[in-house]
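Multiple structures follow.
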Structure I
Amino acid sequence: MDPIRGARRVANGEWMERAAAAGMIARGVLHAIIGTSALLLSFGKGGGLLDSAQAAKQVQRQPLGDALLVALGIGLVCYGVWRIAQGAFGHGTSGDNPKKVAAKRIGRALSGLAHVAVAVSAFQSARGSGGGSRNSWVHQVLAWDGGRWLVVAVGVGFVGFGFYQLYRAVTAKFRKELDTGSMSRTEETWAIRVGRFGLAARGVVLPIVGWMLIRAGMNANAAEAKGTGAALREIATSSWGHILLPVVAAGFISYALYMFVNARYHRDLMQA
């Protein structure tokens, strides 16, 4: 049996569908924690401005926290495996631009690797061995020959992906990723609304994260590489921060709901 054909068959199998759903739930949980914490802070009720790794550690502070953290880590691994499978075996339609398809594959694979990295951090925390920070991998890459330009390239990718999220929010093209035929009219309407709001919020935050990575690469300074929490802090300290922060925070909660909807109604795994 052709191993590539066998791998493709596995990637399109029922277990991958379940893995993708579990991963979307885990991803939704992280966004819900980040958004809720930022929303509470914006109203002076405590909370904080967290990145994904810090949000995972919030899970550990709950009753049965270690078990919940491991479950979250497994979900993120599932999401990562699904995204990597999309990168390896996903394909466009016959009319799609080959460069566009290649860019999507690379983006999906990188997204998968990033989620696996967060999962590793979660497992390390559950074991009590700590976890890596965003600038730890940047520090390692900067030590490579030409590593600073790789960090810059990753930052540019974040900026581009953020603008792509805004494009998806405006056009609502993500609708085709949902099995809307299985939804009621009301469910479909709200699924599109929470999706657009959530994607728009990410479209605001990701370019800021990308710009921080670009600066870290240009200045060869890993300490300048920050995550979602720092991006939210930039928003909070801006002129309109008292308005923008609660809106973006609510958008992250909306994106969490969108992930939960996807876990139930997603379709066409290799194309979503």
Structure II
Amino acid sequence: MPLAVITGASSGIGASFARKLAARGFHLLLAARREDRLRALATEIGDLYRVQVEPMVVDLTVDADRDRLAERIRTAPDLGMLVNNAGFGTIGYFFDVDVRREEAMVRLHLLTTTSLTQAALANLVARGQAGSGVINVSSVAAYFTSPDNVGYCATKTWMNAFTEGLAIELDTRNSPVRVQALCPGFTLSEFHDVLGMDRGRIPASLWMTPDFVVEESLRGFDRGKVIVVPGWRYKAIVGLIRVVPASLVRRTTVALGRRYRRKKNLD
């Protein structure tokens, strides 16, 4: 059976990918920082789906841990899938936030994605394994430039461009290996809890479950879709942004940002 490597696997979208891929018959290597969560999930999935599940405790903002996982991916003889899901956001004006936290986010989203993806594709392309590939968990934020999280939006914009470029390279090579950038909107996970974000200010209709997001991703992967935006509402939003003049999008974003900050008495 093939092996799926999933980063940020201890909760949310990562844990859902673990369960869904195990149900498809993948053995799993689950990478995250929280050992207790990883081991509990590994036991649950192993017992339920009768697949091999290995927890790997790593902090992928640390070079040594990132290199250790990359080497495992590069040399795994049964590698079938890599899901680059590990990530976090920052909130606040860029010139006010903790620069170390911002730098860690950039290392995780850009450097880790680059390193692990290169290791996976070097492995998979050489073997020409059909149906294998890499899923980079991006965000619908890739289509925005939003006040209070410009760094996060920028890293996700890069992730989309990076993935689309890889798809072109693979097509040029006539490789059966696939890549995807998954761009979910608001998802019911710990991501926003860590940010300290008030979920109540987001309409309930815009929230999606991790299982729905992952099902949309895997359905799109099976069809060879490079960019997957789960949910018709978010597809409509992205479609609108693509046709509306950039200057209008910027003015609207500025106005909404000012309105929110006045409402919250942040200025």
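Bear in mind that the values in this text are calculations on the coordinates, not laboratory data. This is a predicted model, so every value here is computed, not measured. Cβ atoms are built from the backbone, for glycine too; each structure is taken alone.
Figures for the structure shown
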quantity	calculated
Which of I, II yields 3.1 [distance in nm of label points 7 Å out along Cα→Cβ at positions 66 and 114, calculated]	I
Top of I, II by mean projected area of the Cα convex hull in nm², largest first	I
Among I, II, structure where helix-only ellipticity at 222 nm (-39500 (n - 2.57) for each DSSP H run of 4 or more, over all residues; to 500) as derived comes to -16000	II
Which of I, II yields 28 [relative contact order in percent (Cα under 8 Å, 6 or more apart), calculated]	I
